[in-house]
Structure 1
Amino acid sequence: MQTGRLSNWSKSFLSLGFLFLYAPMVILVILSFNESRLVTVWAGFSTKWYGELLRDPQMLGAAWISLKIAFLSASAAVVLGTMAAIVMVRMGHFRGKTAFASMITAPLVMPEVIIGLSLLLLFVSMGQTLGWPGERGIITIWIAHVTFCTAFVTVVVASRLQEMDQSIEEAAQDLGAPPWKVFFLVTLPIIAPALISGWLLAFTLSLDDLVIASFVSGPGSTTLPMAVFSSVRLGVSPKINALATLIIVTVTMAVFVAWWIAQRSLKQTTHISK
């Protein structure tokens, strides 16, 4: 008989799993306050590396470029992914649906090297035939990130649409609400948790991308992963630990805010359903 309680073995394995996942991050945060320049030797508590980081214009510039691209990529991916999910779930069967679904979800299983190389060849061909883009930079990175982030958003939103009770939308239509009003006032609030999850996933994937950005970037468009990778090859600097700590804190706060918004939306949806 299942009582809903975890056994001692389950608790032990769960603890080991969390330890395996989060111990490296905890160690990284601790070492970001290390006085020594050697990241493996503890020489006392200090916050000087955060000051060094704030005085590094190259690293801060790369961080700003990555944050800007990630925000714009996630926002565009949510719009396109939601449209694609509605077509896949709500439009029924139509000619070419299988091909459409395969093309949308292809970046999920495609190696990043192949995606980056194909996009590079695309941009080079467009530049030679159309004259645009004249050079690779932030715009080409944004297009590339939207391309593969849309696939992840589509899967998340589509799963939510499949579980959604369509009788609520039908009731709104029976009361005289036009389709656009039903979507914005009924459907959108219900799938809001999926949209938030998809946006956060796309934002993280864009912020973390190194391979694809390396193919489609140009002079003056170095992203944060590219700057960190170049720096680490010369030796791990404590500034990298400080930067990673700030990113962890920022992402953690964003996740808690998204969780709070999702819980609030879920309560409102439950209230509407009742």
Structure 2
Amino acid sequence: MKRRYFVIDIEKCIGCFNCLHACKDEHVGNNWLPVTLPQKLHEQYWLTTKEKVRGQHPMIDVAYLTEPCGHCEEALCVQKGNGAVYRREDGVVLIDQSKATGDLSKLCPFGKISWNEEQGVSQKCTFCAHLLDEGWEQPRCAQACPLGALQMRYEEREDMEKYIKQEGLEQLDFAHAAAKSAVWYKNLYRYTSLFAGGTVVKFEKGREICFEGCLVVLYKNGIPVAQTETDPYGDFKFDRLNPGKYELSVCPKGYRANKMEFEINESRYLGVFRM
């Protein structure tokens, strides 16, 4: 049976918050019963975006993590909601607004249910089910994303599993996976992993210039785990790293290798290597 999935590409997200504004535009002041009552204008967000800055000057990058409701297959809110929360055949999890007159926010371990005191009901992201039922392929947040970082897919489980492998999709943590969340991420390493990078220069005709094409090898416990070459600006970068101790060897042809040991608990710019 087909289920709706949500795929978010962190590399494409620039933190414009169009998704959040589109959600507000769609739901504030609009009654979409039986799907949902109006959302509050302030202090209620059905999806959130967090910013993470990695590295130090001059090597810095920024990633944004957007988190809607997971519309989980093993949703605790459905299991413990006493009929106030239900899951449709297409996988969309909804809160029955006529039954959710108590605060159900504690039922979601991911904090995606909120209490709307103006309407006197608990609410959450609906995947814009009222639009999907009218034939829309995407909810408003995805439809409003200028770079296509958000995408809803309506797939058979087997086809989605193939797509997950093909695109290298991941979920946030074990808890999300155990709940069988419908939200998957591409390039999640941009938010969850560390990087180490630096710059290689050489002296030529009495001046210092960027060293392009210099081989740089990364070691862990004496074993090479990655290698790369410097770009036209002499920069190199190793990403998807875990905290720990590493060794680095900058070894261009015709020069003595420049080696260093370092430890990272956060992303680091390792400085300039002069050959």
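Read-outs throughout are calculated quantities, based only on the coordinates presented, and are distinct from any laboratory measurement. Not measured: the values here are computed from a predicted model. Cβ atoms are built from the backbone, for glycine too; each structure is taken alone.
For the reader, a short list of remarks on this structure follows.
- Structure from which 14.5 was derived, mean count of other Cβ atoms within 10 Å over residues 151-158, options 1, 2: 2
- Of the structures 1, 2, the one that 6.2 was derived from, the read-out being distance in nm of label points 7 Å out along Cα→Cβ at positions 31 and 199: 2
- Source structure (of 1, 2) for distance in nm of label points 7 Å out along Cα→Cβ at positions 119 and 231, computed value 4.5: 2
- Given 30 for relative contact order in percent (Cα under 8 Å, 6 or more apart), calculated: source structure among 1, 2: 1
- Mean projected area of the Cα convex hull in nm² - highest-scoring structure of 1, 2: 1
- When helix-only ellipticity at 222 nm (-39500 (n - 2.57) for each DSSP H run of 4 or more, over all residues; to 500) is computed across structures 1, 2, the figure -3500 traces back to 2.
- Look at mean projected area of the Cα convex hull in nm², for residues 135-214 alone for each of 1, 2: the largest one is in 2.
- Of the structures 1, 2, the one that 55, 25, 24 was derived from, the read-out being Cα extents along the principal axes in Å, for residues 71-190 alone: 1
- Highest-scoring entry among 1, 2, by FRET efficiency 1/(1 + (r/R0)^6) of positions 39 and 175 (r between Cβ atoms, R0 = 25 Å, to 0.05), is 2.
- Structures 1, 2 were shown, and mean count of other Cβ atoms within 10 Å over residues 15-22 at 9.9 was computed from 1.
- Top of 1, 2 by distance in nm of label points 7 Å out along Cα→Cβ at positions 167 and 183, largest first: 1
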